[in-house]
Structure 1
Amino acid sequence: MPSSRDIFSSLPASAPDAMDWTWAQWAPYYAELAARRVNAANAPEWLRDWSRLDELLDEAGSRLHVAYTLDTRDAAAEKRHHVFQENIVPPARSASQRLKEKLLAGGWPIDGMATPLRNMRAEAALFREANLPLLTEERKLADEYDKIIGAQTVTWEGRETTIMQLQPVFLDADRARREQAWRLAAGRQLADRDAINALWQKQLAVRLKLAANAGCPDYREFRWRQMLRFDYTPADCESFHGAILATAARAATALYEKRRQRLGVATLRPWDLAVDPRNRPPLKPFAGAADLERGVARIFQRVDPELGRYFETMRAEKLLDLDNRIGKAPGGYCTTFAAAGRPFIFMNAVGLHDDVQTLLHEAGHSFHVFESNALPYEPQKSPPMEFAEVASMAMELLAAPYLAADEGGFYSPADAARARVEHLEKSLMFWPYMAVVDAFQHWAYAHPADAAEPDACDAKWAALWGHFMPDIDYSGFDDVAATGWQRKLHIHCYPFYYVEYGLAQLGAAQVWRRALDDHAQAVAGYRRALSLGGAAPLPDLYAAAGAKFAFDAVTLRDAVDLMMETIERHDG
């Protein structure tokens with residue numbers, strides 16, 4: 001092995017060239033960085049080399065994960081993904097830990113690294129070699145969850161279809177048909193009840209071991225430290241739940257009651273939540289993934305030409321996979337191909353307005369990648385999740401004025417107004433649901449002995465649901481209501497990653513309010529905040545975007561009032 005940094009001239013030009021590397025091929029680069037003599041003068045060059053190496057390895061893993069989620073039935077893709085997770089990720093984490101310790105011990109002044117170094121100190125303190133195989137096992141269990149959900153299909157009107165592909169039926173004015181589809185989907189999901197219960201018990205056990213190995217009193221503290229949550233506490237989350245109950249939950253109750261009256265039903269059933277309450281036909285914004293791409297591309301040109309250019313780059317470089325297919329993993333995400341400096345968007349579009357909103361949302365994440373790519377060091381480029389979601393949720397709101405076809409979007413003016421109302425109503429209704437998901441996880445990891453019993457999980461979820469979301473009648477379907485936690489991807493695959501959405505939605509509403517006064521200034525602030533990546537503390541990122549990082553009822557009520565006023569104005 002060469003003794004100088006000349007070895008870095010042999011790094012592959014792109015991550016795809018290293019996707020099947022063994023650890024023996026990666027290891028010499030980490031060893032050289034660990035052995036290199038570093039001082040204040042050459043520390044930036046050393047950190048750039050480390051960044052390039054980590055970005056290549058990270059992108060190789062991301063591409064393998066993408067390939068697996070595109071078709072969970074592909075045994076070869078699954079094997080390559082798992083080989084990487086099992087054979088590359090653990091030793092890479094160990095090697096990176098040694099480099100973190102070297103950087104922290106050196107104390108070299110490197111511009112723009114104050115916040116990333118704070119994060120590194122926390123990560124280094126939490127690191128335990130004994131947790132490496134457990135983290136790999138946790139990722140494999142998450143993949144198992146994806147596989148279970150991805151295999152859920154039903155026969156509807158003579159054709160095998162995914163649960164996601166039933167979503168358009170829930171927009172049908174025929175209530176009996178909606179109920180039939182809902183029952184079919186719910187029955188299929190309940191068929192996996194035992195499998196998901198067993199999986200959850202394995203996940204919980206692994207997470208408790210992770211916490212114990214790290215010397216944490218419980219998994220919540222472990223996860224708090226792992227997620228680098230410096231700027232708020234579990235008590236702040238509980239305060240946020242209370243603020244939601246006092247503001248957004250009351251607004252949601254009013255919206256549910258308006259829906260019930262317009263539908264002319266005695267109670268709102270779970271199959272009544274998506275259909276238009278005035279029996280208008282469902283919004284059909286696009287005919288296929290290509291049509292969806294074109295329409296959203298036009299919208300981004302109106303929001304900001306540079307953002308539009310970013311999206312066109314993704315289209316040209318085939319960095320979008322948007323349509324739903326059998327075997328495709330559930331949900332939607334934007335991941336980063338770090339070495340290439342490019343994002344990739346994955347989603348499951350079935351022709352609904354929700355798909356437009358999902359693509360606007362994930363594109364907000366993609367803009368974060370483009371805007372922060374000029375930062376010189378990899379540790380600077382990872383924004384905290386609480387602000388990463390501001391990038392996505394603010395984009396949904398900034399794009400809303402351009403949904404009409406004469407503004408570049410998909411709809412007539414009347415349908416564009418309807419789409420805006422539907423989006424804002426769902427946003428308001430989301431806050432109480434978010435509180436259920438977040439409060440459930442706080443309970444589960446504060447009471448792990450109880451959470452290890454699926455019946456106790458069902459009971460807790462049902463109690464929280466009744467507290468925050470009492471307006472939906474699940475009579476006769478208590479088992480479906482109580483097992484809602486089984487169908488929340490984040491609980492199983494990304495523990496405690498959900499309050500971010502609620503906090504970010506509050507930040508996004510503040511960016512939107514600013515845009516109502518000066519769109520150009522609001523977009524400029526939005527882009528400026530995105531360009532900071534993770535190189536500034538969380539409150540500073542919010543401030544750069546013209547918002548306040550907040551949990552209180554006063555700030556939340558201001559956002560709720562703005563949403564309700566806009567709904568009233570457009571819901572004529």
Structure 2
Amino acid sequence: MPFGAEYDAGHGTRFRLWAPAARSVLVELAQDGAPRNVPLAARDDGWFEAIVADARPGARYAFRIDGRDPVPDPASRANPDDVHGASAVVDPQGYAWQDGAWRGRPWSDAVLYELHVGTFTPGGTFGSAIERLDALVDLGVTALEIMPVADFPGTRNWGYDGVLPFAPDASYGAPDDLKRLVDAAHARDLMILLDVVYNHFGPEGNYLHAYAPAFFNPAHRTPWGAAINFDGPGSRHVRDYFIHNALYWLEEYHFDGLRFDAVHAIADDSSPHIVAELTETVRARLGTDRYVHLVLENDANEARYLDRDASGRPRHATAQWNDDLHHVVHALVTSEHDGYYADYVDDPLAQLGRALAEGFVYQGQRSAYRQAPRGEASAHLPPGAFVNFLQNHDQVGNRAFGERLSTLCPPERLRASIALLLLAPAPPMLFMGEEFAASSPFLFFCDFHGDLAAAVSKGRREEFKRFARFADPALRERIPDPNARTTFEASKLDWSEVEQPAHRAWLDFHRACLAARREHLAPRLGRMRTGGTFETIGDSGLAVRWLLGDGARWTLVANLGDQALTLDQAPHGRCVFRSDMPDARAISPSVPPWTVTATLGAAAR
């Protein structure tokens with residue numbers, strides 16, 4: 001890795017910093033209680049470098065630039081005392097991996113489970129997360145998706161305010177603790193993906209402006225502050241920094257893939273776009289050795305990043321989070337039409353059918369909410385190009401009170417939605433606790449101090465003023481303070497709930513759906529090349545059909561209304577699941593309210 005502190009047992013530690021605005025750089029090194037300063041030699045193009053032969057793992061270090069206060073390494077592998085403290089030398093080869101035979105799993109196996117390390121367990125650490133892995137395997141999960149762990153200010157944060165992208169946050173554990181979590185997942189045949197943020201740095205603890213202002217491009221802005229410089233002078237080094245970050249997590253930590261946060265907010269007017277260059281680099285370096293899965297969040301619905309080659313392999317991203325599917329289901333089952341849900345009010349059955357069959361609802365047509373066209377054609381893509389979900393950290397946590405879907409709609413509507421999610425060919429994703437209808441909310445929380453904390457707390461409440469429900473200032477004052485520790489604690493899962501009958505029933509239903517998926521659907525997904533077709537039936541009926549990879553036909557028939565639906569003819573094939581009676585195998589032309597039936601038809605001869 002060209003950035004940061006690189007330890008080699010035979011040569012010591014090489015310290016390297018890109019500081020194009022600096023005149024001089026010292027590394028302040030503390031080891032065995034003996035602090036010292038070592039000057040870094042100026043190299044070409046803004047680089048400073050020194051090799052310290054006796055600097056060992058565990059040594060603390062910081063960079064003093066032009067005689068000013070010391071700052072942590074922007075490529076720190078560990079920052080034990082938070083984002084303002086000294087960095088620590090880490091031996092990248094020091095962990096004894098146990099997953100030597102692991103090569104990953106194909107994407108067609110994917111059933112994802114998004115979790116936040118700090119609130120997933122009472123302990124809130126990498127180590128305590130290991131204790132819950134067996135339960136996830138039993139549920140039918142095959143892939144964990146970990147919310148960002150890059151070092152953030154304070155001890156609690158969603159992770160999207162990270163400022164040291166190479167350092168796992170010390171509140172969760174040491175680097176080796178994260179490696180143990182990855183190892184433990186692989187030992188259980190679980191893939192594990194990491195969420196990374198390449199569109200901005202957090203608002204506290206980022207010192208790059210002081211000595212490397214070329215890391216940012218003032219010609220662009222993001223919703224969260226200064227834009228990363230991917231297309232201006234000096235951008236080659238910035239692009240390399242993030243490309244190496246992606247490789248670092250995949251190689252040094254053995255992650256099976258990455259989820260790239262909000263790539264629509266990455267400003268890059270150059271060619272190739274950083275998303276294209278990064279994904280191409282990863283595939284060229286790792287694509288033949290093992291399965292590596294790259295997932296985008298992209299509100300722009302740019303299907304170009306999801307294209308497949310002639311063999312059906314992804315050219316760039318493996319898949320994208322399908323917000324459209326979430327939005328239309330949410331609007332349909334809750335009748336909420338505020339904000340972007342307003343785009344999913346007209347003909348929601350057809351929109352849902354399009355999302356299930358073709359991926360995006362918005363494939364270039366005008367969005368009334370955004371007052372502009374949105375999206376690109378996606379019907380040519382296979383279902384594997386879209387990650388579907390009913391809940392995630394954003395859609396729960398960006399609500400004022402962090403309510404989960406189980407508290408927002410009647411149980412029969414929720415049950416039908418779960419069946420559509422888990423029995424459609426697209427990889428489904430659950431948000432932690434969703435499987436047992438957890439009663440705990442997932443709230444927006446952080447750990448800022450001073451003026452920044454006050455501004456965040458005030459801004460959180462002010463952002464809801466535009467919603468009719470929050471016109472009353474007194475109600476806005478009830479919105480939990482993001483900086484209060486109680487807000488964080490309230491978001492922790494209560495795993496004892498799975499022993500309560502009502503929560504256990506939801507867990508059993510998810511297990512039944514995933515068992516049907518594992519037995520009947522997953523083995524046939526690998527060679528799918530295109531999406532499906534759909535038709536609406538009356539006022540509440542929807543039928544979606546797919547040709548699976550082995551030629552078999554998969555059909556979901558849903559009645560998403562309050563009255564029974566009579567079909568002209570029974571669905572083709574044999575019934576493998578009914579949401580009202582998971583063990584039923586009968587097919588009937590009469591579909592009860594809020595019911596989903598999955599059928600499997602034999603391959604054409």
Structure 3
Amino acid sequence: MTKHNIYLFQPQYAVEIRQETNYWVPYSVGCLWSYASQFSDITDHFNLADIIFRRDPPDEILDRMHDPVYCGFSVYIWNFQYCLTLAEMIKTRWPACVIQFGGPETSGKLLKHDFVDSIVAGEGEEKFVESLRAIKNNTPVPLLSQKQRLQQLDIPSPYTTGVFDHIIKNNPNVLWSMTLETNRGCPYACTFCDWGGVTYSKIKKFNLDHVQADLEWATVNPVGFVFLADANFGIFKERDLTIAQMIRSAADRSKIDSINIQYAKNSTEVVFEIAKIVGPYSRGVTFSVQSMNPSTLEAINRKNLDVNDIAELMKLSDQHNVNTYTEVILGLPLETVETWKQGLADILEMGQHQAIDIWFTQLLENSELSQPESRQKYGIKTVRASDYSPLYNKSDYRGIDEKIELVSATNTMPTEDLVEAYLYAWMIINLHIAGYTQYAAKYVRYKKNVSYRQFYDAMFEKLQNTEPFKTYVSQYKNVIQQYLTTGKIIDFDNHTRGGHGLHSVGGQMIYQNRTSVFDITEEILLNQVGPDLSILKLQRCAMLDTTQTYPITVKLNFDIHTWQDSPCEYIVHSSISPDSNFDFYLNRRKGLLKNQITKA
């Protein structure tokens with residue numbers, strides 16, 4: 001019997017890791033075929049001719065294809081336009097081929113395209129099999145299959161059933177990024193997200209043998225990065241601690257050097273235990289507060305822990321020696337420029353001084369926030385922005401731009417305020433988090449009872465009115481304004497990191513003008529706390545200066561950790577060899593611009 005060819009598409013951008021080309025294993029479509037392969041009526045009639053996992057030129061892909069009867073596309077914000085283009089070209093060349101779309105960004109709106117035959121919303125394994133059986137029986141494939149969850153997750157893994165073997169074999173120079181699922185579902189229904197909601201509120205688990213087998217696959221294949229796709233890892237304490245041990249063991253025995261974990265939304269001590277187990281492979285524990293404004297949190301169906309509770313968790317992170325980072329989203333309903341600035345100050349108050357990541361609000365197709373009712377209620381205006389995610393690689397086909405709908409204004413935050421709010425966050429990230437002003441800000445907060453908000457409001461004013469920052473900030477402000485108005489990034493300061501990476505612009509400029517930052521800091525201290533400037537020497541020494549000879553000794557009359565009065569001596573060390581070639585971006589990425597400060 002001649003088998004019919006089917007093709008599955010989950011094309012994604014390449015990523016450079018350790019100067020190696022890194023591609024994502026196409027896990028979602030792999031799950032479709034590993035599930036379908038259980039059924040002999042499917043394998044007897046259909047042949048998986050290829051899985052398209054990267055953005056090659058569309059003409060080249062079509063030339064590799066042969067008489068497809070079915071093409072399935074898994075789409076999200078990073079491949080939506082590319083997949084639409086491919087699907088139309090395939091339909092033109094092979095009009096009888098069934099074109100079916102699935103994935104988080106799929107909705108019935110796609111049926112407006114006459115080259116799209118069918119839509120699957122939600123988990124696709126069962127609907128994929130039903131579609132192939134319809135083709136086999138020469139009956140119509142349903143136009144729209146609504147959400148339908150698998151009742152049990154005792155399904156074959158695409159890793160262990162060999163779905164990806166030919167891809168790995170045919171691309172011997174590729175280092176792979178791997179998606180790992182230990183459960184599916186999310187009990188939350190945040191309006192900006194398309195992950196949870198009523199249909200997916202119940203979490204269903206893969207058995208531990210399944211998880212262990214997938215991790216063993218990673219140890220014998222060239223996998224460098226693992227994305228743990230659980231929405232709330234740590235929500236099942238004992239089980240997730242066991243899985244963390246599995247992950248650590250696999251990483252220790254493989255090429256894996258980084259693991260991205262989506263921790264439980266309302267974190268408890270267990271997440272620090274997990275992070276400690278995963279150790280050097282993890283970025284740290286996420287505190288995804290999204291907003292610190294109570295009205296905004298209510299509007300997006302999100303409730304954060306009390307600030308005092310988060311502060312206690314931050315203390316736990318110190319005790320466990322685990323890094324943390326906090327994510328915030330700009331442009332959510334009912335946020336104002338005032339609540340945003342105060343929210344960032346509150347994040348510092350709760351003890352977050354390690355990492356803050358800022359995102360523009362994205363309107364995902366199937367999120368509640370993107371629906372007409374929410375848009376009208378909150379006065380949401382948007383811009384279609386090109387290549388928001390920082391995904392650039394010379395190996396990728398760049399002829400088709402991906403567009404992401406970003407919030408550019410709401411009825412409580414016009415575009416001008418949103419630009420100012422973004423600029424304020426840029427200052428916090430690039431001055432406080434980066435280390436240029438952190439000791440000074442902590443000093444006025446804990447020794448002089450001057451709030452972080454007061455200190456950084458003064459810094460914000462100075463940056464916009466003092467050269468060399470005045471001109472740079474004005475130009476940068478225009479870049480943000482243009483991006484939120486046109487969706488295009490003006491060429492600025494060698495920026496190549498997409499819209500999400502705009503908050504990292506200016507790092508080199510600030511480092512080169514760090515003396516001016518320290519001078520402004522001195523002015524602010526003089527205005528706010530008077531001539532007691534003992535902290536300034538330590539603050540100036542805190543950042544790398546290649547003209548200095550290390551170590552440096554700094555004497556203070558207080559402890560910089562407890563802020564209690566007590567004579568203390570600190571030793572400042574550089575992590576960079578004095579005879580090494582200085583590479584700003586490499587040193588910043590490794591965290592070497594901050595000197596090590598230890599108590600003598």
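Structures compared: 1, 2, 3; top value of FRET efficiency 1/(1 + (r/R0)^6) of positions 33 and 385 (r between Cβ atoms, R0 = 30 Å, to 0.05), i.e. the largest, recorded for 1.
Figure out for me which of the structures 1, 2, 3 the number -20500 belongs to, where helix-only ellipticity at 222 nm (-39500 (n - 2.57) for each DSSP H run of 4 or more, over all residues; to 500) was derived from the coordinates.
Details: 1: -20500; 2: -7000; 3: -10500.
Among 1, 2, 3, the structure yielding -20500 for helix-only ellipticity at 222 nm (-39500 (n - 2.57) for each DSSP H run of 4 or more, over all residues; to 500) is 1.
Looking across 1, 2, 3, the calculation of Rg and Dmax of the Cα atoms in Å that yields 26.0, 90 traces back to 3.
Read-outs throughout are calculated quantities, based only on the coordinates presented, and are distinct from any laboratory measurement. These figures come from a predicted structure and were not determined experimentally. Cβ atoms are built from the backbone, for glycine too; each structure is taken alone.
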